[in-house]
Structure P
Amino acid sequence: MNLLFANDRAGAYPPSYYAATATPLSPCPPLKGARRADICVVGGGYTGLSAALHLAERGYSVLLLEAHRVGFGASGRNGGQVGPGQRIEQDALERMVGRADARRLWDLGLEARDLVQALIARLDIDCGYRPGVLHAEWKAADAPHAHAYAEKLAREYDYAEVEALDREGVQAIVRTRAYQGGTLDHGAGHLHPLAYALGLARGAIAAGVEIFENSLVVDIRPGATTRVQTQSGAVEADHVILAANGYMGGLAPKVAARVMPINNFIIATEPLPEGTVLMRDVAVADSKFVINYFRLSQDRRLLFGGGESYGYRFPDITRTVRKPMLEVFPQLADTAIDYAWGGTLAITRTRLPCFMRVAPNVLSASGYSGHGVALASLAGRIMAEAVAGQAEKFDLMAGLRLPAFPGGRALRSPLLVLAMTWFALRDRLGL
C-alpha cells in the first residue's frame, strides 16, 4: 500500500481546519511528456518548496513535482510550532557529536528559526505567526531538569529566551492541573502551517519555479543527468532534490532504511470562550513520550494534537485524540469537535534529520521527527547551497551518524509498534 493514497483522496487536501481556512493556490497542471531542467525537485512540502525557491533565486531552471497538491503532506497538517535548535537537547548532542559540532548544530537550528521568520516577512506570507512555545512537564520531578537546561542554553549557547516556570506559573497560562512546571521559550513561535507552505509556493512560482501537481514520481535513474519518471511524463535534470519525507517509499532505499513514516493526529474544537484553555496566545508541547501539543487558532478554536496509531490506515481520529485532550482539559467534555485530521511525518532513530547524497547529483533531506517547520525550511536552502557548490552545511548534516531501523522494511514497522506501545504504556503508568 502506498502511504500517499492510503488515507487521502488523490489531489485533495484533508478535511482539516487548515485546509478550510487557508487561501487556496490555483491548481498546477500535472506533468505530461518530456521536460528538461537544471534542477528537478521531488516533493512540494517545506523542504522542496524552500529548495526550489532558493535555487530559482540563484538563476537555475527549476521544476517541482508533487504527487498531490503543494503542502499536501505533513507541511500542511502539523502543529505549526517553530522552535530553535534541533529535535533533541544540546546535552544529548554534546555526548553524540562533541561540543564543537553540537554548537554548530545549535546555530543551524537558530538559523532555521530565523529563516522561517525572514521568509514570512520577505514573501509577505499571511500565516498568523505569533511568538511563544511553552514546554510543560507532567511530573514535578522533571521540572528541575527543564529549568537547568534553560540555564545551560543561556550560559553556554547565549540563548536567554527561555523562562523557567513553576507549577503555578504554567497553570496561570494553561487552564489545567495536569502540568507541574515547565519553560516558556519566547524565541519560538507558531503559525498556520498550510498558509505558510502555500506562501512558499507562491514565492517559488514568482521566482520562476514550474510546479506540477498530481505528478507521482515512480522511478528515478541517476546518471550524468538524472531521469525522473512520473506516470505521465519524465524530466531530465542535472541535479535532483528528494524532498518526499515520510512518503519516500521505494524511491531511495538507503534513505528509507533510516527514515520511518509515522502517523499523527489533530482535532479542532468549536470556537471557545476566552480563557477556557489558554490565558496567553502561546503554543504548548508537553513531556509525554507520545506528545500532546496544542494552541489556539485565530478564531479561538483549540487545535489539539495527540494520540498514537500504527500501520497505514488512520483510526477514528476524533476518538483517538479526544481522550488525551480530556486528560489535559476535562472542562471540554461537552465541547464539539469540528475538524479531525491525520498526517504522515517521519522520524529517525536519533531524532536528527537525515541528509544524504543518494548519488553524486541527487540530494535528499528528511526525517525531521516533529521539528520540521523550521528544519525543513532550512534543509531546502542547505541543499540549494550544496547544488551551487557551497556544501559545508550539507556535509555537516550528512556526516551525522544515523543508524538504520532494525529488521529491514519487513520488520521495522512491527518493531516500532512494540517500542512505541511500551513508551505509551510508561506514559499511562506515570513511570
Structure Q
Amino acid sequence: MKLNYKRTILIGLAFMSILAFWQFYDQVIPYLLEQVFGLKTFAANAIMSIDNVLAVFMLPLFGTLSDRTRTPLGKRTPYILLGTLVAVVLMAVLGITTDRRNFWGFMLTLLVLLVVMAVYRTPAIAYMPDVTPKPLRSKANAIINLVGYLGGIFATVVMMLMLRSGENASGEAVYAADQTFLPVFLVIAAFMLVTVLVMVFSVRENKVLAETNTPDADEPAAKTAAGKMPRPVFRSLVLILVSVFLWFMAYNAVTTAFSRYCVNVWGTDLGTSSSYLLTATVSAILSFVPLGFLSGAVGRKRSVLIGIVMMTACYTAAMFIDRQTPIMYAIFGFVGIGWAAINVNSFPMVVEMSSDSDVGKYTGFYYTFSMAAQITTPLLSGLLIDNLGLGYGVLFPYAVLFSVLSFITMSFVKHGDSKPVKKASMLENFDVED
C-alpha cells in the first residue's frame, strides 16, 4: 500500500488557499478595524471572534451536506470551487470598501466572506481522507499540513512586501493607515483562485474516489448493522474530541497572550514574542513529514501522547524563566514539534472512526471542538489574568493544566489508531505511487 504523493500535494492546494486567507485575515483585519476604522480593541476582538463562532455551527453542517452531495464534479469539489470563486470576489470588494473607508460596507462584506469560508472549509479538509487509505492518512495529513503552511508563508511574504509598516504610540509594529490596501487583497485573492483551479483541473474527484474507495466492513470502527457506532468506539470518539478541546485550550492561550506576557513579565518589546512564535511555526513545518513517517512506526496515539508530553514539559520549563533568554528558542522549537505531532495524527484518528459516507461530518466534529476551545480559552485565561488579578504569571501554569488533562483523556482512547503493513525494508517507506 503506497501513498500517492503527487495527488496528495494537489489536494493540499485547497488547504494552501485556505491558510493563505486566514494568515492574511488574522494579521491584517485587526489592524484595519483599529487603525482604519477606529474601533477599540474590545470591539475589534469581538469582530475577530465571529469566524470561530460561525465555525462551531457551520463546519459540521457543511461537512454533513457535502457527504450527501453527488455531482459530476464530486461531493467536495463543488463546495471548494464555488466557495473560492465567491470568496475571491468578496476579497476584492473588501479591499475596495477598505480604501474608501466605508465601515458598514466593509463589515457586511466581511461577514458574508466569513460565512463563505465556513461553507467550504470542511469539504476541503475532508477531501484527503476521502481518497486516502486509512493506514496512510497520518502521512498524507503531514503533507497536507506542509502544503497548507506554505500558503501561510506566501501570504506573510506578500504582506511584508506590499504593506508599509510603522509604530504606534505603544511601540507596536502596525500597518500604516494612510496607504492603499486593495492591491494586497487582490494578490491574496488571485493566489487563492489559482491554487484551487490547479487542484480542480488536476484531480478529478469522482474518478479518484472510484479508484480508491474500499468498504469499511473490515474496519474495527465500522458501524453496526443498525447503522450505529459501537459504544466503545463512540467512547473513544468523545474522548479524543475532548482531548482536542483541551490541548487547544492550552496552546491557543499561549499563542494569544504570549506577546503581552513578554511585555508584562519580561519587560521586553512586542517583537520578542514574534521571534519565539516564529520558531515554533518553523519547527512545526520542518517536522510535519518526518512525524508522518514516525506515526507509521509507533502509531498515531503514541505519537500524539509524545507530542503532549513535549508540550507539557515546555510549558513547565517556561514557568521558571523570568527573563528573555535564548533557551526560549529551544523551548518553542520543541513546542512546534510537539504541536506538529498532535496535529498530524489526531485528525486521522477522528476520521478513522467514520465510514466512507460520513467523513465530512466527522471532520466537522474535529473542527467544532478545536474552534470551541479557541473561543473559550482567550476569555477564560483573560478572566484569570485580568479580572481575578492573577497576572500573566498564570499563563504557563494554565497551559500545563489543560495539557495534562488532554494527556489523561487521550490515554483512554482505544480506537482510531492504524498502522500500515510492515515494510520489508526501510527504503519501501519512501515508495511513491505514480
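One of P, Q was used to compute relative contact order in percent (Cα under 8 Å, 6 or more apart), and the answer was 23. Which one was it? This figure was derived from P.
Look at FRET efficiency 1/(1 + (r/R0)^6) of positions 202 and 378 (r between Cβ atoms, R0 = 25 Å, to 0.05) for each of P, Q: the largest one is in P. Among the shown structures P, Q, from which was the value -24500 of helix-only ellipticity at 222 nm (-39500 (n - 2.57) for each DSSP H run of 4 or more, over all residues; to 500) calculated? Answer by label: Q.
Readers should treat all values here as calculations from the given coordinates under stated rules, not as data from a laboratory. Everything numeric in this text was worked out from a predicted model, so none of it was measured. Cβ atoms are built from the backbone, for glycine too; each structure is taken alone.
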